[in-house]
1. Could you figure out which one of I, II the value 3.1 for distance in nm of label points 7 Å out along Cα→Cβ at positions 274 and 418 was computed from?
2. Using distance in nm of label points 7 Å out along Cα→Cβ at positions 146 and 234, single out the structure from I, II with the greatest value.
3. Looking at structures I, II, which one was relative contact order in percent (Cα under 8 Å, 6 or more apart) calculated from, given that it came out as 19?
4. Among the shown structures I, II, from which was the value -25500 of helix-only ellipticity at 222 nm (-39500 (n - 2.57) for each DSSP H run of 4 or more, over all residues; to 500) calculated?
5. Of the structures labelled I, II, one was used to calculate Kirkwood radius over Cα pairs in Å, for residues 162-281 alone, giving 15.6. Name it.
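Nothing in this text is a laboratory measurement; each read-out follows from the coordinates by a stated rule. All figures in this text were calculated on a predicted structure; none of them were measured in a lab. Cβ atoms are built from the backbone, for glycine too; each structure is taken alone.
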Structure I
Amino acid sequence: MNLSIFICVLFVLQLIYWKVARLSSKDVANQQDYFLAGKKVQFFPLMMTFVGVIVGGGLVLGSAEEAYLYGWPVFFYPLGGVLGLLILGAGLGKLLAQFSVSTVAQIFEVVYRSSMLKKAASILSMTSLFMILIGQIVASSKFFVSLGISSTPLFVIFWAIVIIYTVQGGLKAVISTDVVQSLLFMAVFLICFGYVVYYEPMVSSIPMPKFESLGLVSSKFAGWLFMPLFFMLIEQDIAQRCFAGASPKIVSRAAIAAGICTLVISLIPVFFGILAQSMQLEVPFGGSVFMTTIIATTNPILSALVACAVLAAMISTATALINAISSNLSSDFNIISVKTNDSMPAVRRITFLISLAAIIFAFFFDNIVDILIQSYELSVSCLFIPIFIALFKREGNFMSALLAILFGAAGFVFFRIYPIEFPREIASIFLSLFGFASGEAIAYFRQNLKAAAYER
């Protein structure tokens, strides 16, 4: 790969992202502008920002890495996110958009009438999103190693530019840069895929998918497919876009279109991971399977462009996560006043500190997909059941939601200490459902007792 071309193009693109973000964030006046883009986001930018959130370092580098080890069944990992988008488009996105809230956690205050549950849900959501953000930064570190770049100053400068425009413009800046970044990585990935299929003779040696190979990953299957799927329906960065859509109809159309685009793009890293396996490529320690394969099968200029496209995918997801975490912290805990210009410096400081903390923590992690799956599992185990039910039942009771969270958290911990044959991820969700049902039963019996006492 031509490192000179890569570094030049990378920083030209960074300047373009910064300029686009600056132009789009001129009229950010309050927290609704900063976190929800004024609730005026139209179809195309909404579609592209959905794609930008899903197609990040975890999907691109993580999927290729796992495909190198396990083959085609790894496609179930990105498929979970795709199905999540399609389900949102089929109706759940509309239901989310109808809530007059700025965070998913606030649904607990609206439906279950509990500020305490809102804060607990917000902490769980922030924890998961923060770990996913760390995963994106880890992915970028592995990516630079794959290119033979181990310069810490370059790594810091790269993320510093990202942080600057994310802090300055909020969701408006994030969405505007998502459009540019998503168009870039979609175009470059498709061109690269076509180039390799046409010119690389080893493509013919890639084995066809076999159902028998699913047995090799049976222990990972539930985590790969269901955790991203369920998490998509409750995560703040996706829900934030549903809340920001100009109308529920636009949200549904954008989610379906983004799901189709993501389905196509997500095949490419899996393809390159399996190609690396077929070619028996040696991946440098701590390096990326995806970029090692790209460098081995394309020319120096194209591989440099692919490298920039990979970073664009990472940035688009990371900026969404930074803004979502900042939204939770600022909106759910009443740290600062809302809807005033005076609050904006404090909001930006919070966003900056979140970004800085994620970079520091990223130096202590290595495996991308494992980080992501565990992050998904924590939130899904505790929050999926009460949030999903709240979409259809707008008047819930506190006890049901509380027991759902507590039972889900207990399952998340217990099934790690005492493994069972059944997938622990699904078992935790069933346990959370049992907790919710127990709360409903308690409420029912209490109501009957009160009615009986009243009759006497």
Structure II
Amino acid sequence: MTSLPQLLIPEPPSTIREIAPKSLPPNFIWGVSTSSYQIEGAAQVDGRGPSVWDGYCRVQGRIANGDTGDVACDHYHRYAEDIALMRDLGVGAYRFSIAWPRVLPTGRGVVNEAGLAFYDRLIDGLLAADIEPWLCLYHWDLPQALQEQGGWLNRDIAGWFADYTKLVAERFGDRVRRFATFNEPSVFTLFGYGFAWHPPGTTDPAGLHQAIHHVNLAHGAGVDVLRASVPAASIGAIHNMQPARPAARTSTDEAAATLLDEYWNKAFPEAQILGHYPPALARAIEPYVQAGDMDRICRKPDWFGVNHYSPVYARADANAPLGFAWADAPAGVPRSPIGWQLDPAAFRDTLIDVNRRYRLPIYVLENGAGAVEEPNAMGEIVDPERVDYLATYIEALREAIAAGADVRGYFVWSLLDNFEWGAGYANRFGLVYVDYPTQRRIPKASARWYAQLIQAEKAARTAR
């Protein structure tokens, strides 16, 4: 297989940030992240059952260009090529997710051996390449069969999730040490039940509050199973932590931002780590809390996973189901090529705040920049904006560490361009460009930059 340095082009110094290693914690981990539905494809292959996203993608108007994850990056068949790309990047870890409907087609009961065997091959390939597998149990692809039984609105789902966790832990726990229960539970609950942007596509405040509580119960049950099944496991959950800001400096918008902060940043880590819900949500969720629930949820993890891209904004809207609306960042702020606000200081401050509040080792498990990209006339992808984003945000991470934040790893989102949910394939976040008609992988200039950064960090560590 062709190695990364031969695939990548030398980039003009005027457009690429220089690498200036500074002291990082011993054994700091550099990695990349993906998720099952966004890259695997093979949606009707080898016994995989349908997920909620398979049906949602077929609802007209839900996904840009009518895109689906049916093929995506065909990682199911091309995983060995993707492992080789990671090896050439020099990353020490790869965070991926298991597709629940691939291993349990109806979410419960009959196990799909072909699906488990795929993850056996993936994990064994990673270990052979000296890349540590970080396994996330849930990155949004709920089996459709469970959705038809109520999904996250059915309290029984905590037990279903525990059974699924047991299957995964017993199959892969001999080779996998790092486990995450959920990725961004705030996103799939708020967008699924609050704004109707994700499955099941409803605006149902009561359902949202039920779903939040049931996801937290599932987290606690999953942690218990992992502790029992894989005693040496290092367990966490991955939260999208982004400052919630008011669209305007009015009392009503500031109240809206406070409420968004509770849904977006606090609903899950507060319950899982501190044992309580934030004030406004506590009142709303109280009808669904049974005796002993908070004790079942509060299972102190070994680490805290942070996903961060930019601040988020809210404005008051009395007609909205939750009393507030999602808002755009103010005009005139720096933005990425797809319009997301650039604010590395917010990233630095978020890491410091998470460290102070939860007192856990932090791993940044998603950070990156999206763009609309095509190869140039030479077939190359030169992406100085992404390189600049990564350089400035990694510098902000260093500043957070210097201020005392216990940050132990950084994973770029994403290894590959992929299916970006409602945006379909229009937005590209990958270090590696995917030409979807041919499935050809083309490492971008940012991939070379990241590889050089990792090499420089290794050299600096050896010299110390």
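1. II
2. Ranking I, II on distance in nm of label points 7 Å out along Cα→Cβ at positions 146 and 234, first place is I.
3. Details: I: 32; II: 19.
Checking each candidate, the match is II.
4. So the calculation was done on I.
5. Numbers: I: 17.6; II: 15.6.
The read-out comes from structure II.
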